[in-house]
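Values in this text are rule-based calculations from the coordinates and carry no lab data. Because the structure is predicted, anything quoted here is derived from the model rather than measured. Cβ atoms are built from the backbone, for glycine too; each structure is taken alone.
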Structure 1
Amino acid sequence: MNSLAHPQLRFTPAVKDPDGPRELVILGSTGSIGTQAIDVVLRNPDRFRVVALSANGGRVALLAEQALQLGVRTVAVADESAVPALREALAAGAAGRPLPEILAGPDAATELAAMECHSVLNGITGSIGLRPTLAALEAGRVLVLANKESLIVGGPLVKAVAAPGQIVPVDSEHAALFQALAAGTRAEVRKLVVTASGGPFRGRSRAELAGVTPSEALAHPTWAMGPVVTINSATLVNKGLEVIEAHLLYDVPFDRIEVVVHPQSVVHSMVEFTDGSTLAQASPPDMRMPIALGLGWPERVPDAAPGCDWTKAATWEFFPLDDEAFPAVSLAREVGTLGGTAPAVFNAANEECVDAFLGGRLPFTGIVDTVAKVVAEHGTPARGTSLTVADVLQAEDWARARARELAAG
């Protein structure tokens, strides 16, 4: 099976566990995924020890607090101008304890990803996570992957260096598939069913979406996320990215990956088998569960997050996806089928269009419409074994510039 992640490899993990706590590197520690991962670690000190942290540098006080609380050896920031403030914050809170080493610059997270440890949690947002993803895999670390963009834009590059079972996904949908797939063999899998909350605009027509505001789009009904991911959830671009990610992780064709809208966000995804049975993974919407699963795999972390309360009545709803109102998933299937640099163009153009929408320069429906135009103009993408990181970055630069031009009118 040519899968990057598959639970049938449960008893042959890619990296042998140490005798003591499992040593971790957390990239993107001050973001939503990073802070929740640290919560899991602090509640399980006998199981995990964080040896290094990285962040962009915008929340220096929090980064210093994390570093001192965890006693890490190294801290990295992408923004070199944040180093003086970080050093000052560390010194102020150290109380005589040794200060961690500080790395800075755009390659600092990549350097951390290759350092000696068991697992690297890549919680960076955006395609800038590609180089750290590749560095962790090339160094032989288990990659606990929350940075879906690095897999999507660099799919062939990641697949070329990842050993089977070396990647454990953290997205709630892919963690659900990861668990449900354990119930059968590859030949027994009929389809993957990825659930979507539907975002704040579920049930609206395309015409009704034209005038929505950034504040409305940022009001997600079930998940608390950063602005880019929240807007991506509202447009369902995020779900399109997850379809591509599922294809790359589990080697299932696009025509056998379905998206269904599930507003309660309790069933995180499902696997349908050839005998007609469907296995679903369910838990309340709390990212600490899939994060803990990734950090602890192949063992589960007890009480990582609250489970479902079966003493209370509950209703779970499922609706077909409205492709006319939300064309992002169909576009993502086309992009994923093209492969090569096309996913990088899709992702980079979307990030620019989200920024334009938040800045009032593009209507809500213009986000995916503009991304589609950029993808169409991209033409034949670089693909196959000839694809390089430079190809990906060049395609992204072009896509960002072209998206800005189109958004400017």
Structure 2
Amino acid sequence: MNIHEYQAKALFEKFGVPVPKGAPAKTPEDFITALTELPDGPTMVKSQIHAGGRGKGTFTDGFKGGVKFCKTKHDAKEIAGKMLGNTLVTAQTGPAGRKVQTVYFTVASDIKKEYYLAILLDRTTSRPVIVASTEGGVEIEKVAHETPDKITKIFVDPAYGLADFQVRELIFQLGLTGAEAKNAGKLIRNLYTMFWETDAAMVEVNPLITTPTGEVLALDAKVSFDDNALFRHPDIVALRDLNEEDSKEIEASKYSLNYIALDGNIACLVNGAGLAMSTMDIIKHFGGTPANFLDVGGGATKEQVIAAFKIILGDPNVKGILVNIFGGIMDCNVIATGIVAAVKEVGLQLPLVVRLEGNNVAAGKATLAASGLKLVSGDTMADAAQKIVKLVA
């Protein structure tokens, strides 16, 4: 689960991570209230969407930049009015962009130098890793590719926690001394505490800045959380912004279905993440384009299958459906019964190809055959993929 910058910075402050003073606004009426909380002088206005590259983005009406520096609060109010309710397109949003429903006003900081700092889980070592660089404010992927020597990685033993010598190593690699080193050490420790105690999947600060007075501040904040641990954090769940998520993905989460919308026209209904990935690959191999990743899991019920079909049909781009089931734990007849019920309930008019194999497959195929539904059977995964691609061509 992702949260907005203003929400992430509120968490930072709770854990003692210093940030520039700021205030969010969701309506034009909120602008005055939010700006009143800030001192007079240079002010930043930041569009709040779940995507990077906001500063280089362009709004659909031609207004450029989702992050703007303003000399006065009056200017900030004018700029915010151009952002709120407008759709911002960045490299990460895709051409459709994201509608800005919150703007964030912050004090414009006096920057001495920019750094990069992030904490995430390294799946190779099963340990948290702190990634730091003196090259902040730019794409860290580009730095890693062109100048990997400028990136420092510190792996933290989860049983012991972040050690003092590791903090000193980070500070040394960033070249910080004096008051900056002291303040950076405190920030790093508090940021790691936040990462650990909130079950975060990633905490990224880009840029982390130093000021001429020796302060070290998190100028930006990007935080995502492990969905599997959210039951322990109702306060964090409350930060979820459904406006930033695909409506079909939201609906799928209600039925414990793993669904991700894509931009193709062949919908996939599969049990198991690995099989779902393979199904999408083989559709592409035969010239088609998958419309979604949809894993109903190993123990799906008839109700979940019906819900899955309804979600699939909620995508107007879908021109055909491929059901690919390998029954291990899953009973093929349960899937077949769900398919029959779903098709009869929604009145499916699109081409449907079904491939069943594994546990109780004979009963499943018999259920489909006796249903009288207009569907095509696939003997193998390759056969099923070729058939659905041909049907939607």
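Quick notes on this one:
- Given 26.1 for mean count of other Cβ atoms within 10 Å over residues 22-29, calculated: source structure among 1, 2: 1
- Sorting 1, 2 by volume of the Cα convex hull per residue in Å³, for residues 54-125 alone from high to low puts 2 first, with the largest value.
- Label whose coordinates, when P(r) over Cα pairs in 20 Å bins from 0, in percent is calculated, return 24, 45, 27, 4 (choices 1, 2): 2
- Origin of the derived value 0.10 (FRET efficiency 1/(1 + (r/R0)^6) of positions 230 and 350 (r between Cβ atoms, R0 = 25 Å, to 0.05); candidates 1, 2): 2
- FRET efficiency 1/(1 + (r/R0)^6) of positions 102 and 134 (r between Cβ atoms, R0 = 35 Å, to 0.05) - structure with the largest value, from 1, 2: 1
- Structures compared: 1, 2; top value of relative contact order in percent (Cα under 8 Å, 6 or more apart), i.e. the largest, recorded for 1.
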